[in-house]
Each structure stands twice: as C-alpha cells, then as structure tokens.
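Every read-out reported here was derived from the displayed coordinates using simple, explicitly stated rules and does not represent laboratory data. What you are looking at is a predicted structure, and each value in this text was computed from that prediction instead of being measured. Cβ atoms are built from the backbone, for glycine too; each structure is taken alone.
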Structure P
Amino acid sequence: MVNASERFRWIVLGMVVALLGNILTLGLWTWAVLSTPPGFDVRFLGDSFLSLALVLATLILGLPIGVVGLLQRGQRMIGAIIIFFSITPFPASFVLLHALAKWHRITLAP
C-alpha cells in the first residue's frame with residue numbers, strides 16, 4: 001500500500017517534469033524569435049534540435065509517471081493531466097513559434 005507522502009511525491013514529480021518541459025520548450029522558442037531582428041528570413045536549426053530534445057525528454061520522463069498514475073486508484077485524474085502535459089510541448093511550441101514569428105515579422109525559411 002502506498003501512503004499519502006509517497007503519493008504526494010509522485011504527483012509533484014510528475015507535474016514538475018511535465019510543466020518544466022513545457023516551460024523550457026516555450027521559453028526557448030520565445031527567446032529564439034524575440035532575439036532575432038524583425039524582417040529576417042530565419043531557419044532555427046539548432047533551436048529545433050534543442051526543442052526536439054526537450055520534447056522527447058518530457059515525453060520519456062512524463063509519460064511513464066502519468067501511466068502509473070492512471071493505474072493507481074484515486075490518482076487517475078492527476079495521471080491524465082500529467083500525460084496531457086507530457087504530450088503538449090510539441091504542438092504548443094509549434095503554435096507559439098508561428099504566432100511569435102508572425103507578430104515579430106520574421107519569415108520562417110523551410
């Protein structure tokens with residue numbers, strides 16, 4: 001049987017991993033776009049690789065914690081939230097990158 005303090009540690013660990021992955025990925029793209037002068041054609045290759053590494057790390061670390069949460073009685077909602085936030089860094093960073101590039105008048109080169 002798992003006691004309350006172990007459950008709390010599990011919840012905190014899962015939420016920290018999932019939210020930190022989102023914050024770091026979105027912060028990376030915000031910094032990359034806003035540090036580029038307006039009107040340029042840019043190709044963020046290094047930033048894309050780093051973003052991919054952050055997305056995969058969040059997914060690899062957060063998904064098992066969320067699945068364990070889904071399997072525990074009384075923790076299913078938290079497990080689902082952790083899984084959701086473990087999956088969202090990629091689509092959220094894609095939307096943020098394109099929105100910031102349009103707002104900052106930067107052309108994203110293919």
Structure Q
Amino acid sequence: METALVLPLLLVVALAIVELFAVGALHLRLVSAAREGARTAATRPDPADAVATVRATLGEELASRARIRVERSAHAGSPAEVSVTVDRPLVGPLLDRIRIPVHGRAVMLVEP
C-alpha cells in the first residue's frame with residue numbers, strides 16, 4: 001500500500017533531477033559557445049563572424065534553435081558581449097509544451 005503512494009512521488013523527483021542536470025549541461029554548453037563567440041568578437045570587427053563561431057560551436061541541431069546577440073564597440077578596450085539563448089522543452093507527454101529559456105553569456109575586451 002505504501003509503495004503505491006510513494007513510488008509516483010519518487011518517479012517525479014527522479015524526473016526533476018534528470019531535468020535539472022539536462023538544463024545545467026545545456027547552460028554550460030551555451031556559456032562555452034558564447035565564450036568562443038566573444039573571443040571572435042573581440043578580435044574581428046564583423047559581428048557575423050562571432051555568430052558563425054557560436055553556431056559552429058553549438059552544432060547544427062542546437063544552433064538552429066539558438067538566439068544569438070552580439071554587442072561590440074569599435075574601440076579597443078571596450079567590451080564585446082555575446083549572449084546565446086535556447087528554449088528547452090521539458091520531457092514528458094504533458095510537459096513538452098513548457099519551454100525553459102536557458103541563457104549563456106560571455107564578455108571579452110576588444111583587442112586593438
């Protein structure tokens with residue numbers, strides 16, 4: 001009797017833990033891609049180069065869902081910022097309509 005009451009709760013907790021790890025792994029991947037894009041933005045004046053670097057770092061499937069923003073000044077020593085956002089759907093038959101925005105951001109200084 002107790003097992004029938006506790007087992008669904010344990011299943012929900014286990015699924016929540018798996019979701020947290022998946023969102024955390026995606027966050028780390030987005031930060032890494034943003035860092036590569038910021039490195040490119042700091043050394044090259046064209047923001048399209050930074051976007052291409054981010055897309056190449058993310059891979060084809062994830063890059064197609066990513067929103068990438070590059071802000072860069074032309075002055076040496078000013079910040080070059082790259083932000084990457086991906087909406088991640090939750091796993092489950094009823095939860096797949098819920099999307100969590102996962103964000104990665106990196107800033108580097110523009111080189112002369």
Structure R
Amino acid sequence: MKKYRFHNLDFSVNQQAQIVEYYETRKPQLLDILITTTESNLKLSFSWDNFHDIPQMAITPKDDAHPFNGYVVTIRHEDFAALLKVLFWLVAEGFDQIDPPESKKGRYDW
C-alpha cells in the first residue's frame with residue numbers, strides 16, 4: 001500500500017490575486033471543473049475541519065509522473081467558493097506554479 005504525505009498549501013497575496021483573476025476571467029461551471037479534475041487523474045475530496053470549523057479540500061494526484069505524486073495536497077478556507085477557485089486554478093495551471101512539497105514549509109491557509 002502506498003503511503004501518502006500531506007502538503008498544506010499556503011499562497012502569497014500575489015498568488016491569491018492571480019487565482020481570483022484566473023477564475024473570474026474564465027468563469028468555469030462547476031461541472032467543467034469536476035470533469036477537468038477527473039480527466040487530470042486527480043482524486044478530489046471535501047471535508048469539514050472541526051478544529052478550525054471551516055471546509056477543507058484535498059487533492060491527490062494519481063499520475064506517477066505528477067510532481068505532487070505521493071502527496072495529499074490540502075487547503076482550508078472559510079469560503080467554499082474560494083476552494084473551488086483554487087481547485088480550478090491548480091488543475092488548469094497552478095501545480096506548475098507552486099513549489100514542490102520538499103522545498104516549502106509554511107503556514108497552512110490563505
């Protein structure tokens with residue numbers, strides 16, 4: 001059985017603005033986001049973080065060649081819509097713009 005490590009995303013103010021702008025200029029439908037996620041061979045789950053009392057999203061790349069293979073990439077945000085914006089950005093192009101897990105240790109949320 002494969003062992004996974006968790007990597008919590010932390011975005012800079014500039015990255016946050018880029019994510020919102022990317023989403024707002026494209027205005028994708030939820031179904032399109034979910035289809036793209038599935039076609040990208042990513043496992044997606046949403047849960048409730050009882051400790052922080054906010055929703056949490058987890059993305060697990062299933063492709064062995066993916067730079068985040070072996071990781072469960074997580075993020076929490078008080079606004080569920082913000083999680084969808086992050087998901088769309090990550091699937092569309094964001095994974096190429098964030099540091100691999102080994103190179104970054106930081107805060108957990110944005």
One of P, Q, R was used to calculate helix-only ellipticity at 222 nm (-39500 (n - 2.57) for each DSSP H run of 4 or more, over all residues; to 500), yielding -17500; that structure is Q
Which structure, out of P, Q, R, was Cα extents along the principal axes in Å, for residues 33-80 alone derived from, given a value of 34, 14, 14?
Q
Here Cα Rg over 2.2 N^0.38 Å has been calculated and equals 1.30, so which of P, Q, R was it run on?
P
Starting from the value 3.7: which structure in P, Q, R was distance in nm of label points 7 Å out along Cα→Cβ at positions 9 and 97 calculated from?
P
Which structure, out of P, Q, R, was relative contact order in percent (Cα under 8 Å, 6 or more apart) calculated from, if the result is 28?
Q
